[in-house]
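Okay, got some structures for you below.
Nothing in this text is a laboratory measurement; each read-out follows from the coordinates by a stated rule. Worth saying up front: this structure is predicted, and the values here are computed from it rather than measured.
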Structure I
Amino acid sequence: MNAAIQPVDWERLSFGAPLQAGLGIAERLRQQGFGVMRAEELYKALGDNASACAEFMPLWNHLPEDRYLKDGGRYRSRRHGSFVQHLNPAEGEDALEQVAHRAHWQPLTYNALHGGMSRWFEPLTQELLSLACWQPLLTELGRVFAAVRPVDRWFIEAHQFRIDTRDGVGRPTPEGAHRDGVDFVAVIMIGRKNIRGGETRVFELDGQRGVRFTLSEPCSVLLMDDQRIIHESTPIMPLDTHGDSWRDTLVLTYRAQGFLEPQ
């Protein structure tokens with residue numbers, strides 16, 4: 001059960017006049033700095049591996065609690081992993097390699113609430129990493145981003161998130177509207193249960209325009225140019241206080257100049 005969500009023409013979603021019909025996601029990113037892929041578009045990009053996406057959903061049910069929330073909340077659970085994508089791999093080099101488990105770090109300039117500290121989250125599980133759709137998901141999105149901003153490598157961080165309402169409200173972005181300090185961000189909707197809220201808001205970094213919408217379709221994807229866009233998601237609240245209520249996402253960040261590290 002979820003609150004009714006207004007249908008959106010994702011292909012033409014824009015800050016101003018609707019975009020020309022038929023534009024690919026890379027061109028939508030070029031023109032305005034963000035775009036949404038419907039699940040159907042993502043499945044097409046993944047090809048034969050798309051059927052494994054259904055196996056994603058249960059892997060969000062037992063995420064460890066985020067112990068770093070400075071507001072004292074218990075509403076966020078997560079896992080984290082880091083990868084390097086080689087866009088033109090040399091002979092014998094994997095297109096996607098997982099790197100040793102590392103801390104997630106952001107400077108205070110990008111995350112005023114949780115920046116400036118090394119946050120060690122539990123690693124992604126082998127069950128997730130072994131899914132047939134995992135590597136194609138990361139590399140296909142990396143190719144989309146490289147079509148907008150050509151690079152030889154992406155340094156990718158993957159975050160499994162569950163935001164729940166055990167204390168009445170859950171905050172997907174407690175830091176407020178922000179950038180992540182990377183080149184591109186992908187927010188993949190995994191699922192919503194028994195909630196209202198969780199509206200996505202994206203704004204121009206160097207302008208005053210913004211749009212509001214709600215991702216609800218599993219495996220739909222919001223893609224953003226982090227150098228042009230500020231984003232946030234509104235709090236979630238339960239529809240029925242007698243049942244579990246949550247919002248699950250997979251957030252992938254792509255950065256060309258290495259992982260963010262303490263200075």
Structure II
Amino acid sequence: MAPFFFATASRSAVGLVRNGNEDSALTSARVIAVADGMGGHAAGEVASSLAISSLVECAKVFIASDLDEDSADDLFLNSIHNIDKSITDAVSENPQLSGMGTTLTALFLRSDAVALLHIGDSRAYRLRGNDLEQLSVDHTVIQELLNQGSISESEIATHPQRSVLTQVLMGEGGIELPLPIFDVKDGDRFLLCSDGLSSVLSDKEIKSLLKGKDRDDAVNALIDATYINGAPDNVTIVVADIVESSQSDEFITLGAAT
């Protein structure tokens with residue numbers, strides 16, 4: 001049994017512009033995740049919901065106490081292929097869902113570290129003391145241009161390709177992802193969010209609302225801030241504190257996955 005656990009608070013909101021919620025999320029003592037679906041005719045909510053439900057089924061295996069860490073990590077990483085296949089199968093059964101896709105950002109807590117499974121532009125952050133660090137790297141055209149030095153941070157907000165993803169789960173196979181591992185300390189706070197938050201608030205604003213509050217208050221403050229700024233997209237947030245006291249093993253889903 002891991003010495004640390006996630007103690008979580010979460011919320012998924014439609015926002016002020018969208019008609020429905022295409023975000024899904026998962027909370028539990030060992031695994032948390034956010035998925036942001038895309039595709040018309042309710043396909044986005046189907047894709048994100050499939051991502052979360054498939055992850056839950058895989059998690060029932062890789063969180064087993066009798067697994068060594070390397071095997072658990074391999075199963076966590078390979079869950080991305082199960083998720084992608086679930087999308088493939090859904091499209092095969094209902095061709096009208098063709099073109100749907102979803103991001104996925106998930107953290108698996110084991111021993112004194114977390115493993116990050118990430119594709120798309122939903123984000124993972126770690127707040128340690130006064131330092132907020134983005135753990136995930138966006139799979140977007142903008143991020144590639146930033147890496148190349150072709151644009152500056154100040155150009156992002158008005159760039160015509162600011163929302164274009166370079167990697168996403170669409171049931172097309174061929175996915176190869178790294179599995180970065182980050183150390184964990186008692187008192188660390190992790191944030192997973194869809195881009196409905198990160199595209200509206202700066203990292204500085206996120207940090208100011210995330211720190212110094214209990215989990216539920218932090219979640220509500222972040223959601224409220226997106227609404228104050230127009231909430232143009234669905235917004236889903238999971239705040240998870242690292243604690244030593246045992247937490248419930250129950251898997252709780254929200255958003256489209258509910």
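Where does the value 26 come from, among I, II, when relative contact order in percent (Cα under 8 Å, 6 or more apart) is the thing being computed? That value comes from structure I.
Of the structures labelled I, II, which one yields 34, 15, 6 when semi-axes √(5λ) of the Cα gyration tensor in Å, for residues 55-94 alone is computed from its coordinates? Walk me through the numbers on the way to the answer.
Values: I: 34, 15, 6; II: 25, 9, 5.
Of the structures listed, the value fits I.
So helix-only ellipticity at 222 nm (-39500 (n - 2.57) for each DSSP H run of 4 or more, over all residues; to 500), computed for just one structure, reads -9500; which one of I, II is that?
Details: I: -3500; II: -9500.
Only structure II yields this read-out.
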